[in-house]
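Pasting the structures here.
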Structure 1
């Protein structure tokens, strides 16, 4: 039975970082344990009850893929077909859908159906994700599925070859078409290690999420504004930050690797391995490596702050009362300026502090990422 490429190991970078900064992030640990239990059952459902076939796979996204599922999380999933389109794919998709959406399972873990936008819970083919990058046919849904396949995805079951193959093909396209990757600058300067084609698509997706947030606010008459706002500034921002970090990780000075590339394929291997980690694990890996290499009080404090604020966020989401309150809160522009709502104000404070910690990680005076953030992330 082949190993799942995204299976999380016991010696998680999160555990290593927690030991280094002497913290115990209980909500992060509980969410990870809860997620592993859910994924274990989903793996069995796919392996034992659904004939997915050799040219397809079932992939989960969202909090399940990030290993931070809390009570009330969505079960965002995609049936990814990587073969010739025929009626058999639809029949298999419907079989998988029936197997996954067992009411008792949703009730047991307090899960919700995928969002009404229709991005998830669908039959999706790999070809548009690979071939439409940046074109007119690269819709918001297509971009979302492609970026999340890289940054926030977990393939269910033991047969993960299609997942690995599709994701690797996408990474190869980003890097192979980046003409000046691994070449010296025009002034004869250092080699450019950062894959800008890939980085720019991560940036584009982050901006799309921000614009989409405003659209949903308008389309839904401000319903659900509060919870979406908090998620945008925390889990969505974490996803984007981990994507930028993945691109910067290609630089041997950032990853502290001994990679020497004559072509782009070793970078594909390195990116693939790094993306097998969850967003939190990627960021923890960065902090562990640099704190161990050059002990720095500001870097250590930055790590402690960032993960502590995210730990508070997961605790907030796992409170059924607070989550439901934020999800049903309806705001007008005037309401959003009020500070007398204790639950929303506390959530906004967590979002603000986490944002400052992310900013310090990439732009702080002592940050190893500052140069790349300024040159590649801003200008």
Structure 2
């Protein structure tokens, strides 16, 4: 099977020239190990260590001896959060033999990795995040089917299978493993039963404002406990919390965040949606498209500040991207003939938007009026990227 080229590869290679260590973070099974091995194939001195394998785990228990024996090698350590005490030894090793590109760390839970490494490896490590397959990667490789990608999501073992049944089985097993094994391995004292209840409950607020107190009442849990659960799912890359626009304007703004499942395949699996026709007939259709398109755009532009805009009187923009003086509005419509409300046009004026995109499941993109485009996801990303390059 041909390996899909990952956009992040060039960023990893660039950071390896700047830092002694590079951490590639992201959810399990999104392709971190494959990416690291692709990079390793280009180097003759690459060693891959998987801490989930007892033999590999044993090697790094004698970390000082292991590092000394491999000072001429590029060492890749997978699931590094399973041995957090390793970071204190790494600092000494890096400072004793400082050479850029010596270590690659792979981690599927940001909490432990970021906390431990930020305390000991400041200035010595670069962080990058890998997502499941994106629209851009699949289009550029000639492997994109928007119905399949939207329905099954971007995890390689879900998207690359030939039928929906196999994808559904894989997603169900993936979710169960995450809730029953992977999250408990972080040392979080939450039962898998509670996690299952919570994840099923939040499918009902995908793409909506998140009322933590209301969720807590439904589960007979406190507001702070629900916040802990949500933070945990964020740190494991299962959900994204999108915060509201906060800059002062002369209107009363909604202050409650919105929640999205980061992978549309996981959302659809939890909702028992197994075909594209079932998705089209489901009430979640619009919110599903919004989350799917939003995640691809935010993955493409991690350097932009992002938020949503909504006023108490109903003016709204699904996504506002900001960088310097640049303000971009993105609206998501699950229709081939999207209709825009008066509130959208008022919101563009409120925020003095430079350009706007209405992202819909269409083939041909076109300009609706000056600096406002009706577009598909891929064309939207390419247009913003082109504008970004021009501004440099």
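Nothing in this text is a laboratory measurement; each read-out follows from the coordinates by a stated rule. Remember, it's a predicted structure, so these values are computed and weren't measured experimentally. Cβ atoms are built from the backbone, for glycine too; each structure is taken alone.
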Open item on the list: Computing relative contact order in percent (Cα under 8 Å, 6 or more apart) for each of 1, 2, which one ends up highest?
Closed with: 1
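Determine which structure produced the value 20.6, 63 for Rg and Dmax of the Cα atoms in Å, calculated from the coordinates; the candidates are 1, 2. The partial results should precede the final answer.
On the way: 1: 20.6, 63; 2: 21.9, 67.
Value 20.6, 63 for Rg and Dmax of the Cα atoms in Å corresponds to 1 out of 1, 2.
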Task: Among 1, 2, structure where mean count of other Cβ atoms within 10 Å over residues 239-246 as derived comes to 16.5 - done: 2
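Distance in nm of label points 7 Å out along Cα→Cβ at positions 191 and 367 computed as 6.0: which structure among 1, 2?
So the calculation was done on 2.
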Task: With helix-only ellipticity at 222 nm (-39500 (n - 2.57) for each DSSP H run of 4 or more, over all residues; to 500) derived as -12500, matching label from 1, 2 - done: 2
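I have 19.9, 57 for Rg and Dmax of the Cα atoms in Å, for residues 55-246 alone, calculated from one of the structures 1, 2. Which structure is it?
Details: 1: 18.1, 63; 2: 19.9, 57.
Attributed to the structure labelled 2.
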Open item on the list: Quick check: 3.0 is what I get for distance in nm of label points 7 Å out along Cα→Cβ at positions 295 and 359, calculated from one of 1, 2. Which structure matches?
Closed with: 1
Task: Value 0.8, calculated as distance in nm of label points 7 Å out along Cα→Cβ at positions 207 and 287, assigned to which of 1, 2 - done: 2
